[in-house]
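Each value in this text was obtained by applying a stated rule to the coordinates, not by laboratory testing. From a predicted model like this one, the values you see are computed outputs, not experimental measurements. Cβ atoms are built from the backbone, for glycine too; each structure is taken alone.
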Structure P
């Protein structure tokens with residue numbers, strides 16, 4: 001953990017830079033559709049947006065990373081369960097591999113817990129996210145309609161032990177993810 005990194009709630013002064021930072025973070029990734037900056041902007045304007053779950057990492061007064069969690073529903077036809085989707089998490093390329101993403105994860109998971117959320121789902125690299133406790137969502141019978149290259153890129157984490165016990169169904173993403 002870098003003691004010089006401060007994680008805090010994103011504020012309106014950060015908005016334009018966070019979009020630019022997000023675009024730079026995903027610029028060279030082949031798996032990217034290069035719309036992550038637009039997604040952040042759409043999610044901020046969504047009725048489900050929770051500003052406490054949009055966090056930045058600041059180093060020496062410069063915002064170098066961002067993470068955003070958005071409420072979702074897991075629906076099995078009989079019951080609906082509330083959860084969060086993590087998308088996206090971004091760190092400027094020149095600051096990657098320094099633990100900044102990990103600090104954003106820890107701060108975001110803690111804030112989610114404080115707000116009463118018990119789990120998070122995401123689509124991402126199966127080599128990266130398990131270090132933060134993420135496991136294939138299929139373990140719990142959680143599915144997505146989004147076409148994916150493999151089952152192991154769709155993951156979930158329990159923020160409290162047993163939070164996903166008895167939870168199964170299809171993730172209902174906010175419309176901003178499909179626009």
Structure Q
């Protein structure tokens with residue numbers, strides 16, 4: 001469920017500096033590579049914990065049902081817009097009286113139509129993520145991302161004897177959200 005690496009918010013220079021300090025390099029020649037390793041590590045973290053890290057706007061397209069439906073990503077911060085989508089692809093913004101929403105205590109977003117509709121689908125745009133920016137991430141997630149990016153940098157030439165450090169998953173595990181499919 002990762003986003004493309006290019007869709008991640010800009011990385012602060014301090015985060016790149018943390019990786020450089022972790023792997024003990026003092027030049028700027030590899031900053032672009034470190035940026036990509038950080039983005040890869042953040043994507044892997046997001047997949048592992050089952051939550052979006054930095055708040056971003058996402059869109060789900062769901063069947064046009066009156067039953068409650070769960071949004072795909074979490075933790076949901078806010079529902080931004082709700083549209084009905086006809087079979088031919090035309091969309092119409094639905095007024096607040098036409099749908100119901102709920103964001104539960106675990107950050108799961110739920111939506112439903114209040115009345116039956118001729119539309120075949122609904123398009124829900126919502127903001128989702130644990131922190132507003134990289135500095136707001138919990139320390140364990142941030143440190144795991146830095147350690148994994150450092151590991152990827154140090155082993156970029158394919159010398160991988162033992163695999164990624166187990167400390168990374170130990171740092172991320174408390175934040176993991178498991179889903180039963």
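Could you tell me which structure in P, Q was used to calculate relative contact order in percent (Cα under 8 Å, 6 or more apart) as 29? Each step should come with its number before you reach the end.
Values: P: 22; Q: 29.
Label of the source structure: Q.
Which one of P, Q has distance in nm of label points 7 Å out along Cα→Cβ at positions 43 and 123, as calculated from the coordinates, equal to 2.5? Answer for the origin of the read-out: Q.
From which structure (P, Q) was helix-only ellipticity at 222 nm (-39500 (n - 2.57) for each DSSP H run of 4 or more, over all residues; to 500) calculated, if the value obtained is -9500? Don't skip to the answer; put the middle values down first.
Working: P: -6500; Q: -9500.
Only one of P, Q returns -9500 for helix-only ellipticity at 222 nm (-39500 (n - 2.57) for each DSSP H run of 4 or more, over all residues; to 500), namely Q.
When mean count of other Cβ atoms within 10 Å over residues 99-106 is calculated, the result is 13.5; to which of the structures P, Q does this value belong? The structure behind it is Q. Once mean count of other Cβ atoms within 10 Å over residues 139-146 is evaluated on every structure in P, Q, the highest one turns out to be Q. Taking Rg/Rh (Cα atoms, Kirkwood Rh) as the measure, the highest value among P, Q is held by Q.
Once mean count of other Cβ atoms within 10 Å over residues 19-26 is calculated for all of P, Q, which comes out largest? Write out the running numbers ahead of the final one.
Details: P: 19.5; Q: 15.2.
Sorting by mean count of other Cβ atoms within 10 Å over residues 19-26 in descending order puts P first.
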